[in-house]
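Below are structures written as structure tokens.
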Structure I
């Protein structure tokens with residue numbers, strides 16, 4: 001067991017990357033099951049939701065890495081303009097992707113919602129694993 005005080009930026013990065021890997025595995029398995037049960041439209045909606053969720057986790061990793069680097073370096077840190085611009089561009093792309101996928105595909109909206117929720121689920125699982133490994 002490790003002490004929580006030794007939790008580092010690298011540990012944070014590994015946690016997010018493990019959550020992304022778990023999200024990818026669950027998404028592929030879920031998409032195959034949905035394709036079999038509800039058709040390809042619902043399967044694609046699940047994958048769209050999972051991709052949006054994964055991009056949110058990736059963007060969170062980028063934002064937190066930039067913030068932590070800025071805190072570590074003090075006043076000599078690089079400006080965060082490009083990171084924030086990327087965040088808002090991803091947000092706009094997410095809204096557009098949601099709109100287009102709901103208009104173009106006649107699948108289950110619940111599959112899309114499940115795909116969006118998979119990121120929260122994967123992050124929760126990794127957070128629980130982290131708490132188990134880092135308890136004093």
Structure II
């Protein structure tokens with residue numbers, strides 16, 4: 001099924017100049033870049049984006065990290081885009097990620113894990129709208 005998803009390249013991967021390498025891995029997976037935006041997130045935006053994590057013990061560290069530098073939001077499209085992106089990203093914990101995945105190659109730890117990817121069609125729709133005003137998502 002053709003779908004869209006959001007990928008966010010996190011501050012550590014941006015600072016380490018890995019944007020191009022990460023996008024190449026995603027494109028090599030057969031996903032098509034439909035939107036691309038570099039931005040900086042405020043505390044308020046991070047709290048809104050990661051609303052399900054507010055109040056959890058790790059949230060303050062996540063917020064500090066996500067506001068520490070620029071991020072790149074990418075809308076991707078393709079057959080089974082969500083599962084395909086998540087496969088190429090690898091496990092959240094880079095120590096458990098498969099060889100050759102984005103997180104195995106570029107993550108520093110579980111918080112600074114290089115990329116975020118939507119985990120469901122509902123999340124993708126909400127997250128794309130968060131990063132891209134007036135973006136036309138597939139229905």
**Prompt:** From which structure (I, II) was relative contact order in percent (Cα under 8 Å, 6 or more apart) calculated, if the value obtained is 47?
**Reply:** I
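Check the numbers for mean count of other Cβ atoms within 10 Å over residues 44-51 across I, II and tell me which is largest. Don't skip to the answer; put the middle values down first.
Values: I: 23.8; II: 14.9.
Looking at the calculated values, the largest one is I.
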**Value 1.23, calculated as Cα Rg over 2.2 N^0.38 Å, assigned to which of I, II** = I
**Asked** For which of the structures I, II does the calculation of helix-only ellipticity at 222 nm (-39500 (n - 2.57) for each DSSP H run of 4 or more, over all residues; to 500) return -30000?
**Response** I
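Computed from the coordinates by the stated procedures, all read-outs in this text should not be read as laboratory data. Not measured: the values here are computed from a predicted model. Cβ atoms are built from the backbone, for glycine too; each structure is taken alone.
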